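These notes open a run of structures that come right after.
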Structure 1
Amino acid sequence: MIRAVIVEDHALVRTGLRTSLTSAGIDVVAEAADGPSGLEAVTRERPDVAVIDIGLPGFDGIELTQRIRAQSPATHVVIVTMLDMDHEVIAALAAGADAYCLKSAEPERLVEAVRIAAEGGAYFDPRIAHVALARFSPREADPAASPLTPRETGILKLIADGVGNQEIARQLNIGLGTVKGHVRDILAKLSAADRTHAAVTALRRGYI
C-alpha cells in the first residue's frame, strides 16, 4: 500500500484530498497545515509520497519540496495547487517535484498522480504539461538508450508538441489505425498512463 502525507493549510481541502486518496486505497499516514510541520511529518513518517500545496504558511511548498529532497530523498512529491502559472510549474519542477496536479482536477487525476509518482514516474496535469515539455529537460537526449523505435520517437515528439492522432497520421502519411497502434506501443514501453505521461517521461529520461 502507498503511504502518503498531505500538507495543505485549508482544512476542507485537506479533508477532500484525504478522502480521495483513502477511498482509492492509499494510506494517509499524516497531515500537516504548514511547511515546518509538513517537513516534520515527512521526516518522521518517511512516506512514499508527499502531497503538497504550494501556498503554505511557514515556508511554501517549493521550499518544502527542496527540504524533502534533502532530508527524505526516497519520498516522491506531488504538488497540488489552484495555480497554473508557468513560473509556479517551473519552480516546482526545479525543486524536484515528481508530479503537478491542479486542485480543480477530478479526484481520479490526483490518485493517478500519486500512484505514478510512487512508482518513480512523472505526472503533470494536461493543462500545464506543455510547460514541462517546453521548458524542463534535465539532460541531453540519448536516443541510443531509448526503447523506442525511430518511428515511435518521431510520433512521441509530435505528441509532446500537442499534435493529435489525426494530424500525426496526415503529417507522416500513415493510417490513423497505425498511429494508434504506435501510441499503444509507446505507452507500453514507457509504462505510461497516457500520452502526456509518456511525453514527460521520455523528456525526463532524455529520449526526445
Structure 2
Amino acid sequence: MSFTVAIDGPAAAGKGTISKAVAAHFGLAHLDTGLLYRAVGAKVRDGADPVAAAQALRAENLDAPDLRSQGVADQASRVAVIAEVRAALVDFQRSFARRAGGAVLDGRDIGTVICPEAEAKLFVTASAECRADRRLAELLDRGTPITRDEVLRDVIERDRRDTERAAAPMTAAPDAVIIDTSDLTIDQAVARAIEVVQAALDR
C-alpha cells in the first residue's frame, strides 16, 4: 500500500507531535522534513555552501544531536528560502512519501509542492502568541536563556520568511483540512487528525 499523509503548518503549531501520533496510530513511516533543512542549516553554520550541503545530504545527517537548537533552526529557516536547496531535497522527500506501507510527512510545503497528490492533507496552525508560549516552554526546559518577547519576534519572523519566500511558500493546500490547535489539548488535536486520515483511508 502506498498512502501519503501530508501535514503542513507553521513552527510550534503541533504538527510534529500530531504527525508522530498519526504515524504510530496507522503504522506508517514518519519524516519530519524540517530536519532536512535543519541538517543543511547545521552544515552551513559550520561553513558549508547551502546548495552543496543539500545535494550531499544523507539520512544519517538527520541524527545529528544539535538539530533542535535555536541556532540551527534559524539557519534552517534561512536556507529554506533558497530555491536550489529546496530542489535538491525534493527527490528525497517524494521517495519517502511513496514508500511501500505508507508515510506521514510534516513540513511547510508537503501538500502543495512535495506531495500534491497525497491521499490526506492537513494544515495544523495556531496563533503566533500561543506558538510562542509553547516554544518558550520548550526552550526554557532545555535551559536556553531567552525571553517571551524574543521568542514571539522569532516566530513572527519565521512565519514571514516561510509565507513570503518565492520558492514553495507555506500555505494550506486548497483541499487540506485546517486544524487550529490554539484551544485544543494534544489529545484533542491528535484525535481530530486521526479522524481526517481515517476518512481518507475509507474513501
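Please treat every number below as a calculation from the coordinates, not as lab data. Just so it is clear, the model here is predicted, and its values are computed rather than measured. Cβ atoms are built from the backbone, for glycine too; each structure is taken alone.
Below are the figures for this structure:
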| read-out | value |
| --- | --- |
| Percent of Cα pairs over 32 Å apart from the coordinates reads 11; which among 1, 2 | 2 |
| Read-out Rg/Rh (Cα atoms, Kirkwood Rh), for residues 47-118 alone, computed value 0.96, structure in 1, 2 | 2 |
| Structure (1, 2) behind the derived value 16 of relative contact order in percent (Cα under 8 Å, 6 or more apart) | 1 |
| At a computed 19.4 (mean count of other Cβ atoms within 10 Å over residues 63-70), which of 1, 2 | 1 |
